[in-house]
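Quick heads-up: structures coming right below.
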Structure P
Amino acid sequence: MMRNIDEKVVKDFGDEWDTYHHRTLEAKEIEKVFDEYFHLFPFKNLPKKAQGFDMGCGSGRWAKLVASKVFKLHCIDPSPKALETAKRSMDGIKNVTFEVGSVSSNSLQENSQDFGYSLGVLHHIPDTEQGIKDCSLLLKSGAPFLLYLYYNFENRPLWFRILWKASDILRYFIARLPFPLKKLITIAIAGIFYWPLARFSLIAEKLNLPYHNIPLNYYRHKQFYFMKTDALDRLGTSLEKRFSRQEIKEMLERNNFEKITFSTKMPHWVCLAYKR
């Protein structure tokens, strides 16, 4: 039995990554988003034969790029369907292993990994801090760990947080629908809300007008594919947690991490920490 997972969330994400596998996107589009997450990561400072983990690899969209920069990468995900998608995405890449497992139940040895990352995963498990602790246990002293957890809008105005609360009520109902219906509804939401607001933000940016508090401005330079993927990701899951920057820092520090750096770019909060 895998610990610290929600079975419905695992099934939902398996369906999502099977549908939105990102293999049809141009490499340059994936690379641009990859840089938003990984620009802090010290690839050049890793040991020559560095091996590490992608905890919750999903479709393998990040793992495919990371694998080209490291000696060995362990892709771990509790969803067999997601892992099959990742295998197809990385067909022919020899320095990657695949394991159906969770952050708290996998075959990696403690203190064995030279690096690790978990992006957009640990806010979808029952005990997020335990997940951070379990990642810490796998890493060698001094190893970098890249983490992305949903932010709680502490840097946004009150009206923005009220809008999010309304969307969270919507999520409660959408997340409980059958996947085909959930997919159709979130595509419609991406078209009705994500795309217009993203393009409005882009126009505002080009006119040198303030756009940072326009909802969904993060997508202003992105293809619709990312919008419908993230609409499903955001509204299709029954378990979601959000954290302040300070809460993330404290969880990392309590679990043997130091030298914590937060990205100033969206998405919030991406951060880099090092195992003590």
Structure Q
Amino acid sequence: MEGMPPRIAIPMPHSTDHEYGERAIPQYERAVELAGGEPVRVPLDQSASEVKKLIERCDGVLLPGSNADVDPGRFHAVSWPHTAAADLRREAVDDLLLDDAYAQRKPVLGICYGLQSLNVYRKGSLIQHIPDFLPEATRGRVNHEAGKKVAIAHTVEIELNSALARIVANGTNREGRGLSRKPELWQPRDREGHGFSRANAEQKEDGALAPEGMLVVPVNSSHHQSADAIGVGLHIVARCPDDGIIEALEGTDPNHFVVAVQWHPERSVDDDETSRAIFRALVEAARG
């Protein structure tokens, strides 16, 4: 019905750790409600046909965080010692949600594990434990597992020509308290954290032209894995400037809203206008 709030499907974060799931999901639901949407919990213990019936009545998808890790077998890797047990029911429901979202062009927002789930769904791969991947020179610069008690763990640098940059910039133009400061324009940095010269800022590793600057946003952080090889139809739009870890992905189709961030904006919607803007963008895309 016209005027009804868009229905946003949110899978339960974990299929067996119910205490964690029940503690985590209200934050996502509240963030969606504040943005004008109607959150719809998607259980992980129903049949595929039951899940499909539920999600076909939804207008958008929010893939939340989880204390599981995506099964490394899905990207042809062996599980590392620090890799948490996979949650195959959560993975199956995420896949059903993404099947539907891509078929019907429903907007998708991935958060933390949700980014990783999306990337693997699109045939990408993951770094299974960030400290094992980083060189010694950058390994100790950022604690990506800082947790929810640390309001600002580090900054992220967002590509200026991305949808995420437009979303965040729109958030700073509204009334609201920021975590610390409004986003700024900084020059791009390399993986060692050093500023690029104009010459090497022109050409990035993937061959695309780099913008003149980056939008810099302070974020929280609660993850030990991150995207590695990027999935089909996705591209990198943000990194941590201190160590180069991928912090946000977007879909390459300009007519399909697909945004995923490695931090947890649902935890900071009360204090941070840019966090609220991310959920508003999802809900507005679902409304359209």
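Read the figures in this text as sums done on the coordinates, not as results from a lab. Values in this document were obtained by computation on a predicted structure and should not be read as measured data. Cβ atoms are built from the backbone, for glycine too; each structure is taken alone.
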Q: Compute distance in nm of label points 7 Å out along Cα→Cβ at positions 39 and 231 for each of P, Q and report the one that scores greatest.
A: P
Q) Comparing structures P, Q by mean count of other Cβ atoms within 10 Å over residues 103-110, which one has the largest value? A) Q
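A value of 3.5 was derived for distance in nm of label points 7 Å out along Cα→Cβ at positions 47 and 167; which structure in P, Q was it taken from? Don't jump to the answer; show the numbers that get you there.
Details: P: 4.2; Q: 3.5.
It was calculated from structure Q.
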Q: Determine which structure produced the value 3.1 for distance in nm of label points 7 Å out along Cα→Cβ at positions 55 and 223, calculated from the coordinates; the candidates are P, Q.
A: P
Q: Work out the source of 18.1 here, i.e. which of P, Q gives that when mean count of other Cβ atoms within 10 Å over residues 23-30 is computed.
A: Q
Q | Structure from which -9000 was derived, helix-only ellipticity at 222 nm (-39500 (n - 2.57) for each DSSP H run of 4 or more, over all residues; to 500), options P, Q | A | Q
Q: Consider the structures P, Q: one of them gives 1.7 for distance in nm of label points 7 Å out along Cα→Cβ at positions 31 and 263 as calculated from the coordinates. Say which.
A: P
